[in-house]
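**Student:** Down below are the structures I want you to see.
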Structure 1
Amino acid sequence: MPTHPLTDEPDAVLTVNGLRKHFGPTVALRDAGLRLFPGEVHALVGENGSGKSTLVKILSGVHRPDAGSMEADGRPFAPRTPGQALRAGIDTVFQEVLGVENRTVLDNLWLGADGLLRPVSRDMGRRAKAQEVLTALLVTPPSLDVPFGALQLSDRQACGIARSLLRDPKVLILDEATSALDHDTRTRLFSLVRERAARGVSIVLITHRMDEIREIADRVTVLRSGETVATLGADWDHDEMIRLMTGGAHLVPDAVRAAADPVDDTAPRPIVQQVQGSRLRPGGAPCDAVFRQGEIVGLAGLEGHGQDEFLRLLLGHGDTEGVVRIEGDQEHWVTGPRRARQLGIAYVARDRRGESVLPWMSILDNFAIATAGQDVRKGLLSGRSAETRFGHYAERLGIKYGRSSDAITTLSGGNQQKVVIARWLAANPKVLLLNDPTRGIDVGAKRDLYRLLRELSKAGLTVVMLSSEVDEHVELMDRVLVFREGSLAAELGRGALSRERLVDAFFGGAAVTA
């Protein structure tokens, strides 16, 4: 490996100096820098709105910087299009899954390989390579001939990663690409990442999961408010990392510890929703569960083991014959999503891009769409009313934005997620269903959300929250329902919750525990 003549450092494969980028009055980057060496896994971290996504889009040729310089392999690098970045050997897997839904998995894996989307079903060489990569990445890879849009979110994300691996880039950027993956796929991906790094490929990993950074990153660059504030070695300290990301203002000893204030279980609380004998899948065991006023209940398990189906069951999808919403002495059957909303049940989807965000609308309109009825004054729609309501939730959730009239796509993914959460909180639900709401948001944003959920639960809101993070369950939930092989397998109460017991339950090692 070539090294610099005056140091023992290897020559950088990618160098970024002093990048600046504005979007109208919003400063996305003010002084961003990065040095990436051959064969290293380099994590890029920072709070939502710190500039990570903008930096990645500049490296990928999606945006152009207002100032600053970049070099690739020691030569000036200024891609004007994603195609130019690809030809320079830089490929990016974005957090939002990209694909052509009505074309096959195989076509999507070779998307853009010839500059166009051409059917490749008869190209046996490409079919074999695609199958090889998917088999290495997924325990049960999908058929190459099924429509891309028929895949689950985790498999779609895996296909996006496989597409980049097939291109064999010099620099692979994974922008929150692990956030939608199940545990087994993430483990296989990290094995492939180590294999590529050993061959000299450089990987930039953007993630909010500290365990992933600890597991695989050789170095870490920290961004704050559009500036690079530090680059750390593999022996980084957790508290110091958070301090650098937040400037010390939001320092907490753990990403979720701020929420640890469990509700008082000594006073009986009324049941607000109940499931009796409903089946998540044909032939599966019947599920029974109750949810009480003012508690936060976690849904956990290995990816695809039934927790997602259960959460959607509470919203009125699937076998709803045994799903009841209870208000005082009144019982109401939850016969579908529309009826669920009438009964005060709100749902925040996991697939933000596909199910929640309306990209052609503004930030304010995305927020107000579920509560527009509150903004009618004398038969006219009042924008001021919606603006006031949005300002209240933007402050409580720490939403970072320029103007509420800006397109929601100008926000980072985490801030888009917070707008969606604010949308449904503003509807004043009695039961709030959250499907992995902290996927892709930073530790400070998580803290804000945890604190708000705890405040709302104390005020009587019932929260049922699917989470893919074990620590989130251990620190936040009053109790956790664990799903395995399409059935409710275990329940762990607050006093029994620990990482070890929860993971053990994932693999069938725990029964119902108080």
Structure 2
Amino acid sequence: MSLLPRMSGRGMVAAVAAVAAVTGGFVGQSAAAPTAVQATPLQQRLDGLLNDSRYDGSQVALVVRDATTGETLYDKNGAERLLPASNTKLFTSTAAMHTLGPSYRFHTDVLATAPVRGGLLLGDLYLKGYGDPTALESDYVGLAKQLKAAGVRRVFGDLVADDTYFDHVRLGDSWAWDDEPYYYNAQISALTLAPNTDYDSGTAIVESRPGAAAGAPVKLDLVPANGVLKLVNTATTGAAGSANTISVDRDHGTNVVRITGSMPLGSAVEQDWVTVWEPELYAGDVFRRALAAQGITVAGRIKNAATPAGAGRLARDESMTVGELLTPFLKLSNNMHAETLVKTMGAVAEADGSWPAGLDVVTKYAKTLGVDTSRIRLSDGSGLSRKVNVTADSITDVLIGAQKESWWKQWYDALPIAGNPNRFVGGTLRSRMQNTPAANNLHGKTGSLTGVTSLSGYVTDKDGRKLVFSMISNNYLVSPRSIEDAVGVTLASWSDQSPPAAVASVRTAPTTCESEWDKAC
């Protein structure tokens, strides 16, 4: 642990820490005459929290700094590379606000190469996406209404779904194959669709309800209705009070979704999110249904291809701004938003809608914030990848550096806020640190993978000093998340004039989930 503040850059801190390590915690002019460096009360308190058996055989890093001066108040393993999980989104979201800007909007266009005459389009109709991760069924209905208003009544060609604004790599580097059916691991496409205002793009909702009697098949609906997902239902209605064992899984490489298990008679509707294979065709199907509802028929099939150069635009839908997108993105830790932003940054800044191009943009921006980018590796934008390696030092550099940006307040407000039960305020921290000095004080980003938990952000202590902190834990067998919360509460209640009583543990609400991506949270 480095016990001295940064005086002239990270190099001096590292040097002091190294000397302290080899001299048994002493720093002096020579090894023969060491001078003791006394740990501060805050350092002693945090050392005590991290001295926990859950860290036997595992790793933890914690860095605490003054948000105004950058002074390091505590540093344990701050330079060590660890898996950050969704703390990766701190790099992605700040880079997006800088590169795209808070007022940037995604859009979806409808185009044609042939003119519309007498309500007839003698050619193909093109639906071209530019990465909108918030597109809903209602947005495709709006596009259909624009076409109706323009006089289109019949399309004699095909409906072409064009997602070429991004490359065709759908899933991120080292994403787990067994997560593919689940909403937090959806395919990334420039033309996509979300089923509701959580904006989980590339997914649909399977609604299950019990049949009229025990033994009857479970009743199913798709939201939105579409013909892309093929439901195979072997689930049955169980007796009232029996266990609910409904399971919804998509077969790899297909859009076959199997619903199995049992649902008790009289139980409420259950919703399960499922990812879609090739989301652009899903968007095309929903759009074709919207066209039909407006009296517009398409004679041909739905296919995917690029829109020819020179096609004329017939309709356009625009998304919310990137600044507004930050709320569902960061509050709910939406992985698909992160990856869409990465590819969009690549498309805008480097004319290449790919992960490598977008991550290059993110890395370059992090460097401007003071991050030593030679010491970290970004492999995706969300933190699902197990190849992402960052340091607690680098995260605190981002948190401190971002404060100078004109958009910082909007970004800060979009971070989850500890202990606030409102889902779009507290986000993934809504059931944590409730009724403590950290509640409605600590703004932070959570992170969660098997064997990984992280929490980084801002908190104001009892003396009114704003702090930044980053805590990353890896390779544990029993979750140390309660230690994260204890650190947050300790920092929020800290006063150099009158240190508070020790915080041994923090009780969380019973709805707390181990994974930040659990819809039950």
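**Student:** Kindly point out which one of 1, 2 the value 44 was derived from, the read-out being percent of Cα pairs over 34 Å apart.
**Tutor:** The read-out was computed on structure 2.
**Student:** Next question. Quick one: Cα extents along the principal axes in Å, for residues 157-236 alone came out at 49, 39, 24 when computed from one of 1, 2, so which one is it?
**Tutor:** Structure 2 accounts for this read-out.
**Student:** Mean count of other Cβ atoms within 10 Å over residues 325-332 was computed and gave 12.8; which structure, 1, 2, did it come from?
**Tutor:** 1
**Student:** One of 1, 2 was used to compute mean count of other Cβ atoms within 10 Å over residues 53-60, and the answer was 23.9. Which one was it?
**Tutor:** Answer by label: 1.
**Student:** OK, next. Where does the value 0.15 come from, among 1, 2, when FRET efficiency 1/(1 + (r/R0)^6) of positions 149 and 437 (r between Cβ atoms, R0 = 41 Å, to 0.05) is the thing being computed?
**Tutor:** Attributed to the structure labelled 2.
**Student:** Supply the structure label, taken from 1, 2, corresponding to Rg and Dmax of the Cα atoms in Å, for residues 221-420 alone with the calculated value 21.1, 62.
**Tutor:** 1
**Student:** With relative contact order in percent (Cα under 8 Å, 6 or more apart) computed per structure, which member of 1, 2 shows the largest figure?
**Tutor:** Top value of relative contact order in percent (Cα under 8 Å, 6 or more apart), among 1, 2, belongs to structure 2.
Every read-out reported here was derived from the displayed coordinates using simple, explicitly stated rules and does not represent laboratory data. Predicted model only: the values in this text are computed from it and were never measured. Cβ atoms are built from the backbone, for glycine too; each structure is taken alone.
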